[in-house]
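Multiple structures are listed underneath, in structure tokens.
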Structure P
Amino acid sequence: MKDFALLFDQNPVFAALSEDKKDLVMKEAISKQFSKGQFVTLDGDIWPYMFLITKGRIHAIKSSMEGRSLVVTTFDAGDIFWGLAFFYETMPMLVSLEVAENTSIMLWSARSLIPILKSEGTAAWELSRLMVYKMMRASEILEEMTFQPVAGRLAKLLMDTVRDQEHEPVTRSLTLDEMAARIGSTREMVCRFLHRFADDGIIDITRTEFRVMDTKRLTKVATNSKG
């Protein structure tokens, strides 16, 4: 509960509530725990809830008719997410929510939370701002998927994985299938470009770890690969 209270107060939507409404919202929260690989909800479900992640990570996954999966975005501790049915009762989920690691959330139904948000103008405004931000991020993801070739998307994923560990060995925490899902490609294409980067001296890769050898060239691939 300590982590929940801290993350609750740090979230701009809940932080904008008056103190009495904060207490009410916290009392209405339902605690849920999930193990890695479980689904919070599935694509097509009518799911009228909002949640705050208190621990762990959740992937939003879109699947194609051919069976390919794309990790559209990832939610971490402190993030909130809502189903479309939270606002429109009959609208189904457009993505599935898969638990990436053991995760705890605090969950609210639309029935319990919407009346409070409607009564608190500032909190409703902050939620609107967050929705606009998520729309902008969705547009960026769509642009990357549409105009940036696989090499650039893979290079960007590697850079995001390395972060401040450049030139140091980094454990390969993602499988080829998981990497393919992150960039909207296939495991064969991912494998091909990993080997190409290695042959070009950009990375050094083994079965268990990889190391970025030429940050400037990897950055160039990530930023200059748009067609």
Structure Q
Amino acid sequence: MVIYIIFIAITILSYIVQASLQSKFKKYSKEALPSGMTGRDVALRMMSDNGITHVDVNLVKGTLTDHYDPTKEVVRLSEAVYGESNVAAAAVAAHECGHVLQHVKGYAPLKMRSALVPVVSFSSRIVTWVLLAGILLVNIFPAILGAGIVLFALTTLFSFITLPVEIDASRRALAWLQHAGITSPSNHRMAEDALRAAAYTYVVAALSSLATLVYYILIFMGRRN
């Protein structure tokens, strides 16, 4: 019963966090940067200030689809960030470049996360079916559920390793935005608030993954008892 209450609480919290992120991004998108720099400009400037000239900045479709692809060494910024000049766009662009700095400087948690990507990618394609089969056949072939739990545990581990990666990227972004004078004392708090809201989404995702993992473990243990 307790685990179901936790699931409901996390679901509600996830909705609140996502709504808050979208609301703040929309709000801070109306706060123009005095410099007139677009998200693309901010990304290129931040990388240039750190001696990075080999990473491209491209446009990607969608909303909040911004990301850094280390395999192709390209920062992809969404339409609401790439060509827009506002606090939210600057914060997001700088955050993604924070990942570039992590990659260049060999940030350990990022290296760990990158190493897990192919494993988690494979796991995510089959884990649902393995867990389903494991639950249906738990009294006959419990090892199937055990294998599913191991696969899901990798996903949970990935979620928790992602937390320091995202928090550190925001820390690097905010420090540079302030040092470079991209944000002013009056709007720097807005950039902090926007990136903090984004970080909360990763925290909720990690907690949700952990709760789900515990749920499957309880099913497995219940069968054994």
Work out which structure the value 1.02 belongs to, where Rg/Rh (Cα atoms, Kirkwood Rh) was derived from one of P, Q. P
One of P, Q was used to compute helix-only ellipticity at 222 nm (-39500 (n - 2.57) for each DSSP H run of 4 or more, over all residues; to 500), and the answer was -26000. Which one was it? Q
Source structure (of P, Q) for relative contact order in percent (Cα under 8 Å, 6 or more apart), computed value 20: P
12.8 is what came out when mean count of other Cβ atoms within 10 Å over residues 31-38 was calculated for one structure; which of P, Q is it? P
Between P, Q, which one scores greatest on mean count of other Cβ atoms within 10 Å over residues 39-46? Q
For FRET efficiency 1/(1 + (r/R0)^6) of positions 7 and 103 (r between Cβ atoms, R0 = 30 Å, to 0.05), which of the structures P, Q scores highest? P
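Quick note: the coordinates plus some simple rules give every number you see, no bench work behind them. Note that the structure is predicted; figures quoted are calculated from it, not measured. Cβ atoms are built from the backbone, for glycine too; each structure is taken alone.
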